[in-house]
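Listed below are the structures to be examined.
Nothing in this text is a laboratory measurement; each read-out follows from the coordinates by a stated rule. The structure displayed is predicted, hence computed values, not measured ones. Cβ atoms are built from the backbone, for glycine too; each structure is taken alone.
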Structure 1
Amino acid sequence: NIDGIDFIWIKTSPYFGNGVARVKNMLGYTYKVLRFTPKLDLKAPDIIIGSSVHLFAVYAAYRLSKKYNTPFIMEVRDLWPQTLIDMGVSRWHPFVLVLGWLECYLYRRADTIITVLPRAVEYIKRYTDPQKVVWISNGFSCTETTLHEKKLSDEKFNILYAGTHGLANDLEVLIDTALYLRHETHLHFTLMGEGPRKRLLQEKAEAYHLNNITFLPMVQKSEVMDYLKSADLLYVGLKDLPLYRYGMSMNKIFEYMAAKKPVLFVSNIDDNLIISCNAGKVVKNYKVEEVAKTIQTFSKMLPKQREVYAKNGYECVQQHFSIEVLTDKMESVLKQWVKV
């Protein structure tokens, strides 16, 4: 029991990467949920929600909803198998075909579909009634924004990236920008976190002999906000991939804006919150020269000018994407299905 909520932990086989072991993990989880949950003598729930961390988990939720005769709500966090196809897997791969069938099956049987992606309805409406699709974004708790300890030097203009070092984050652009700006000694770049491409990024920085960039390991979540609030400019990038055509809902963006710092977003994605909230600047063409120019622009601003962007972002999160606001949206959806 955590904070008054009962959790049931399902032991599954470990996996690394995205191979057969991960599929085994998915199927093992689903099998155990369906086999053991009915034996726990649980009180019948009012609603069952299946979240698409993978579709087999959602299938388990659907099967349980039939057993307990309760409404079935499907939460879509990723579009399977479209994400795999957009990442280069053949649409005729047997596993992709199975996911495609399962996706259609679940969309049609869900009473309501909640998605974190703002334009996912354009995809989901191929399979089911778009009227039952509801968008509820990711968000952030704006109470977690106090600076406890300064983490970055006051002598530099600090550009910080915090998060996964993966393919989708396109951090090679940031390394190339550090190279382009290597003679501007007042600027310093910090990349904090781990990920499959971190070693490659470090090797690239070493090959360029860059002394204006620092790589930091992943830190405790309680420390992250101190790093964000110690920076002058927060950086995030998204590789130009087809899977983002249905929008995105990055926790990182909300966390950045909640830190009350301006954001530089390198992405050509539409419906960009940094633009709509006027929380910073966006570079859509991925050109290093343009990214560098934007960083220079921020560094030459007066602090009060940067604070305008920071305030806009914070207020946008607080008004539209705080956990309190999103909880109210979720509650209104669930109430439609609760039998009074």
Structure 2
Amino acid sequence: MNTQAQSNVSTIKPATKIDYNEMIEVDAHERFPEIFDPNQYKIKIRKHRHPNCQKADMHYTPDEATLRKALAWWLAPAQPKPLGFVGETGTGKTELLLFIADRFNEPVFIEKVTVGMSGERLEGGYELIVDGKGHNVTRKRYSQAACGYKYGGLVILDEVDKANEDLSTSLHLFVEGKPWTLSVFGETINKHANCRIAATANTTGGGDSDRYITSQRLDQALRSRFGWLKTKYPSKAVELEILEKNFPKLTLPIRKLMVQTADSLRTAALGKDHDGNIDNGLGCVFSTRTLVHWGFYMMTFGANRSPYESFEFSFLGSIDNDEIEEVNSVVQRVWGDDIKKPLGELIQKK
């Protein structure tokens, strides 16, 4: 090998392994300007973004009071109780967790809970892969929950109130943060110092919801392991801001009609205080997510289509046939004849 080649080889440096658990201290105002004043508080975040970090919705607007409580839980020196967000569909339970994790550069591991999910599935399993030599080999595959538990990050038990009896039993050691035996592997793992556990649910596990019929009755011990925060739909003012950010071409009068429609349909489903205190309410709630979908398809369908056509596409499929007439009556009261006029004509109205 000539001298120049030797020189080139000697200057090659091995790739540096990234320590995703390395923390840095920053001004909390830089990450949460909606909560902290400049130089008010210091927080620690991960220096490097892990491949499992998820970008939050740039148009998401969290409820300030709920965000403050969630941050208090996150920043506490310990989390003796996992955090549970409970609320109607589309109230931003998962979005708020992703919003916080994104600001902290925290990797996210979402474990989707279903009615038929077994305790073994919560642990993981073996998968068949082809190795570099073309041979079929089996490989251990941790679940999302086990990955976050062992290596650190935010574990989200999504829709935890759907857990059956078998899964509920398996969740006890996990949510308590104790050494967790993965029977499928014959292995016991410890909770990582940087692991946080949270959950989302439509109910707190009472098993008596008429709207969320797949929600199960969780045993009292598991329900009491969580600290629950209730999420609600944003105020009209916030929803107007959301629509303006997402659909600036829609005029203010149109956005106001859309928000009023959402509010009126929630009243029909949840009662005047939107607290569920109503007899024979609508079976499906018009969520903020649905409101944004309506705006998206209103713009997608174009100026020659009416707002009703995009509303029908976005929401009416969620409604039982015997409730469609009531929904249409609500929409008619809010919009009048404008609901069937072309969008372009409504945009041109002064």
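Taking 2, 13, 23, 23, 19, 12, 6, 2, 0, 0 as the value of P(r) over Cα pairs in 5 Å bins from 0, in percent, for residues 227-322 alone derived from one of the structures shown (1, 2), identify that structure. Of the structures listed, the value fits 2. Look at FRET efficiency 1/(1 + (r/R0)^6) of positions 123 and 283 (r between Cβ atoms, R0 = 35 Å, to 0.05) for each of 1, 2: the largest one is in 1. When mean count of other Cβ atoms within 10 Å over residues 195-202 is computed across structures 1, 2, the figure 24.0 traces back to 2. Figure out for me which of the structures 1, 2 the number 1.1 belongs to, where distance in nm of label points 7 Å out along Cα→Cβ at positions 291 and 315 was derived from the coordinates. So the calculation was done on 2.
Consider the structures 1, 2: one of them gives -0.30, -1.00 for log10 I(q)/I(0) by the Debye sum over Cα atoms at q = 0.06, 0.12 Å⁻¹ as calculated from the coordinates. Say which. Clearly, the read-out refers to 2.
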